[in-house]
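Pasting the structures here.
Each value in this text was obtained by applying a stated rule to the coordinates, not by laboratory testing. Keep in mind it's a predicted model, so treat the numbers as computed, not measured. Cβ atoms are built from the backbone, for glycine too; each structure is taken alone.
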Structure P
Amino acid sequence: MFRYAVLTLLLVTAPMCAVAKSPDHPLLSRFPEARATSYQQVSFERFALPTGLPPEEASMTFPELKLIGDMTRHTYRIRNTSTLKVYQNYKAAIERAGMNILFECSRDECGNQRQIQELGAKLAISNSVFTFWQDPYYILAEADEGKAHVAVFIGGDDGEAAVQQVIIEESQIRDDLIEIDLTYLDQPRELDTEIAVITPAQRARDHALLSRYPGARIRERTHSEYEHFVIPVSVVTASRNVDEFEKIELTGELTRHFYELNKVSTLKVYRNYTSALADAGFEILYECSREACGNSTEIRALGALIANTGNVYNYYRDPHYLVARRETVNGLAYIALFIGEYRGDTAVQQAVIETGPIEMGLVAVDSDLLHTELEESGKASIEGVQFDTGKSTIRAESKPALEAVAQLLNDYPELRFYVVGHTDDVGSPELNLRLSAARAESVVQALVKDHGIAPARLHSAGMGPYAPLASNTTEDGRSQNRRVELVSRLP
């Protein structure tokens, strides 16, 4: 087994005056008087270390050694010390330890200014060396036939040296950290006619079918007993509109989770999910990883369609995405997962959709209640009107609500209305304005064509997200804001 011998930078090491909060790596001590300004440790991570210089002066493309393992990065600052002195101590320590130097460069040998800055940025936690690129040195070495790699970039500015240090250690990944309980799928569900309120304790639970990754915490959980949901099964190309990407449209019980966890790579989380799904007999319908999921805009759009907040925020780096399906005694169970990273932390956007029958006849719209509400406030929301997601197509279950509005108009022939559509705040205001207007017009056309209402009595309009009833920061609030209202007009 590979055992680390600490590489001491000086033959006689002076006591350190500045003790940083971040620990040094066991393999490599810091230069005396160095202070750690940033530190990052990620388990089982992909990383590419430069092994040479770009072939052309104008190029920023470096030859690289691509590795997967446990990664530790430090940035150190050392006052009143030349970059040459720091470099010579690193190189001497590496040689004393018997490590194999794969590549090194000094000062002008490291390229022009832009190439030097890019070389250091590839190692830096902040993706930039800022002004610490002068008098540069770079060294890449391997220990014990590749079981560990050390890369160090040293640059100076105004008498101060900065060290960008990366250590990648060979490691084995565990892929047995997620469990699937198939007994859940063998239990027939009874339709519940009562609308249950999700308590805080319930919101803090995982889905019964799928456990979370150990150590993950729930940022958001939403649940709907019967919902229309669109699952992407292709790259969501930015030049297309929302209706043109390849997708699966489902209706059923929908549960979504937003998990966060620290210092675990997206690859490790993804491998555990795929292993658990394969063991449980799920069929993978679509998957993509990293660049195969598109550019940064397309990746964020893909994740946003799964996220219960409608946004993956900064968690779109190093992405993995999959859609899986399995038959159940009630129908089909679909699982969609989007996994992304930001600054060493990983987020999982998880959606579980269970298809099955819906119990009808639980909601009745009363035309008398509509009339009372209109007399009291001058407007009334048409409860029960449903549309396909992102469209103005009225769904079949909207029929009782439209019949109640038609009954109201027939009972009171003097009434005239503005039919006003509203949306939540997900997406651009321009698209939401058009969508709300189109939905209002669909209601008008349904009343005119299917119920014989005179067109002159109705006028459609769209308000988009500009007149919310509740906060758009929660799923319940967004659901309230997606509505169609009747607004009284003067004769």
Structure Q
Amino acid sequence: IYWPSGTIDKYYEVAVDQHLLAHEGFCLKPFFNILPEGKTVLCDDQEVLLEIPFNLNNIQWSTGANTQSVSIAEDNQISVGGHEADGCFRASNIKSVLYTPDQTPDVYFVEGSEVNCPGETVKIMASPATDYLWNTGETTQSISVTESGVYTLKINGDCQEFTSAAIHILFTDPLPPVLENDTLIISEAQELTISAEGASVFWFRDASGVELIHSGGVFNAGYIASDTTFYVAGLSEFFGPERQTGMVNHQGTPYSGNNINSGLIFTVFKDIILEKVKVYTQHSGYRTIELKQTDVTSGLTSIIGSRRIYIDPQTSYIDLDFEILPGKDYVLTTNADSNMVHQGMQSPRLFRSNSGANFPYILENVTEITTTVHGPANYYYFYDWKIKEKQAECLSELIPVHILLQTHVRNDADESVSDLTIYPNPATGYLYFKCPSQNTLHGYSIEILDPIGKTIQSKSAVGGEKIFIGDLTAGMYFLRVRASTENCSIFTKKFIVQ
């Protein structure tokens, strides 16, 4: 050790993994632990006696005491020092004493989030503790969740039981598109267009939703020359609770120069909706609020969204409802040309703050307002942002749309529908049907089709008949009857197996 005085101390074979205290000229001593060692927790009305593990002279505790031991009955960080008989100074490590500590467990998401799609699994985990008891009855540090609900955890702390903050988990129920008819029966091969109503409609060729073939409510299915099944689903977006960012209230003087049209520059980290902002003005009239973004590569600025809004001379919230994707260099501003028309100047005559601005305004992992078009000294126009974060985007169940090609078809809309009786529906065990006006001497064939139009059972019969369906799994099927008489030539009817 080279000391400022020029003294050089040399120590040999010094053990590793030590915290040492050196004194110039003669001492190199390890720090020691106050007794009792380890974590010390005091509950109500308890105290602990802390002791130095060997004799020292000139003792000085951090509490001010100078005895070999001290009693502690409150939260404290304790240390002590003193001299040994050889004159070397010894110092302790810091000893923590906790009095009735708050040991409320933290619970956090490992997989998933508050809002999830059907069929997903959410994993939540707790901070380390001696034991765990979830309100589901599970006793592990983490649990997997597949149902909507409120989840909490209890642990036994050193002095009492603690319960975590509640975690609300939602598994969404995305809305499927609305179909006028999920079974279309055509009498000849033809070009066919199918329609479904919904905000975001997607058409698939397979029941697993892997092969996407069209997006949109109107689907041109092409030339249909055989039994065909398509699948349609709706995509729903789910947003979390409203959150706030930005400067909340105006501070300072109201207006900047007549030729200044400024705005706020911000970054978005997740899909959000900027629902509304607060503005101040003393001048009524229209303003055009614009959301812009500058492309870093090309330097070109594009308008992402625009709202023409009449603003009264008061403090008010204006609805924007801008859907914003993750990205940088967004600007929330006004249209200077519109300002010239309605305000007679480039300025929008909206209040800006020339004091109290404190950039950046951060909504962690969601958005960050970094500065303004004219730098961080002032805050321009748009206060108290109300934002919702998109937390899930979920596809509904896939609905099969069956197209059945049948010659001389009589379906449920025909006036002769009473010629075929099918019961019970839904059915279990046996399904009965009869074509009563048909002569029982005439034969006919029976087919049972699965939901994608594949024949899974067929037979011949005469007159009324019952069909055993007890070996079919629960679900939807089609009964197809082919008869030798015109009265009941070909008939397809849907039935349900319970």
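At-a-glance table
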quantity: helix-only ellipticity at 222 nm (-39500 (n - 2.57) for each DSSP H run of 4 or more, over all residues; to 500) from the coordinates reads -6500; which among P, Q; calculated: P
quantity: Structure from which 38 was derived, percent of Cα pairs over 19 Å apart, for residues 373-444 alone, options P, Q; calculated: P
quantity: Highest-scoring label, criterion being distance in nm of label points 7 Å out along Cα→Cβ at positions 29 and 61, among P, Q; calculated: P
quantity: For Kirkwood radius over Cα pairs in Å computed as 31.7, the structure of P, Q it came from; calculated: Q
